[in-house]
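FYI, it's all coordinate maths here, none of it is from the lab. The structure presented is a predicted model; accordingly, all values stated were derived computationally and were not measured. Cβ atoms are built from the backbone, for glycine too; each structure is taken alone.
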Structure I
């Protein structure tokens with residue numbers, strides 16, 4: 001895998017175009033006011049999510065793990081006219097922060113924010129979704145996949161973050177529940193004949209999975 005120098009990383013970011021003022025402010029405020037700011041998607045991954053969403057032009061998108069809303073804004077910018085995005089966040093202390101930036105982005109009518117346990121919220125959602133982004137509790141990734149498979153439209157795409165988990169997926173001595181959850185999730189996708197997938201070595205590993213039309 002290519003190790004990126006700081007100069008090469010800056011070159012890649014320049015190629016992606018300027019980060020708009022709102023997302024830059026959201027990035028800064030998250031780092032100043034919220035715990036664990038590394039959980040933020042950030043400029044490069046955010047641009048990729050936006051690009052994929054614009055390519056798919058989904059009428060319905062699902063996100064598991066809103067955090068402070070950066071990725072949701074990026075995903076919502078690619079919705080088809082009249083499209084909607086359902087996003088789930090377990091931390092109710094972030095709700096006002098998230099809603100503030102959805103309104104600032106002019107996307108409050110397109111995004112439905114669900115505060116609560118993701119597995120419980122998922123049972124009340126109906127789909128079908130053309131695009132899903134999973135970035136929630138790593139221990140629950142296998143359960144997310146089971147439910148998302150039921151909600152995914154034929155030809156739909158699932159994106160999942162952190163599927164390499166800092167390389168722990170290959171470390172047999174690492175047996176914590178987060179690592180086990182990610183390993184099981186990856187294996188479930190690999191064994192499912194109706195899914196085709198690819199792991200991109202971006203950040204901590206981004207899984208791209210597509211449900212075959214015959215599935």
Structure II
């Protein structure tokens with residue numbers, strides 16, 4: 001091989017490497033790794049990107065996904081807002097757990113209830129699918145008085161939030177949990193993306209995608 005040919009081969013090799021280095025580390029396909037929601041939501045602030053996780057306390061997959069989403073939330077981009085959304089999936093226990101989540105939120109005890117409730121149901125195999133059982137659980141975990149729990153659990157503030165969560169699930173056409181919706185436009189889950197770590201990668205990809213689309 002002549003010196004000129006060697007130089008050309010070396011140049012082509014460097015060019016190929018440079019092109020590879022500039023390409024995204026991972027590309028995901030619509031319809032394969034994620035899909036559009038049924039009815040997209042209009043962002044309240046186009047500069048902010050909302051990431052919503054739809055879950056159910058009774059779902060073991062949601063319990064296993066919890067550590068992945070918590071780790072992601074701890075290092076999420078500054079322009080991203082995370083919102084956990086309880087979904088009933090049409091189940092009576094799902095409705096009760098929606099009320100439990102929003103009761104904790106209204107009473108400002110989410111940090112004492114959310115993860116412990118997951119752990120009690122799946123780690124300790126406790127039956128916490130009724131208002132009576134949850135009343136005792138709230139009292140044990142956060143010191144909420146029984147009468148305060150009952151009035152909040154069945155009150156307007158909780159019922160209003162449950163209604164909004166149900167409507168949102170219908171708008172997005174959420175059929176399974178855990179499902180993550182990014183920017184009110186795209187959704188992904190383990191059925192689409194694969195293992196939970198891959199779901200997180202797709203979420204990051206979609207955050208960047210939404211950000212770029214809004215900048216056009």
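From I, II, which structure was distance in nm of label points 7 Å out along Cα→Cβ at positions 167 and 183 = 2.5 calculated on? Checking each candidate, the match is II. Taking relative contact order in percent (Cα under 8 Å, 6 or more apart) as the criterion, the top-ranked structure out of I, II is II, with the highest value. Here Cα Rg over 2.2 N^0.38 Å was derived from just one of the structures I, II, and that gives 0.98; the source is I.
Comparing distance in nm of label points 7 Å out along Cα→Cβ at positions 55 and 111 across structures I, II, the highest value is found for I. Which one of I, II has distance in nm of label points 7 Å out along Cα→Cβ at positions 39 and 207, as calculated from the coordinates, equal to 2.0? Going label by label, the one that fits is I.
Of structures I, II, which gives -17500 when helix-only ellipticity at 222 nm (-39500 (n - 2.57) for each DSSP H run of 4 or more, over all residues; to 500) is computed from the coordinates? Going through each structure in turn, the value belongs to II.
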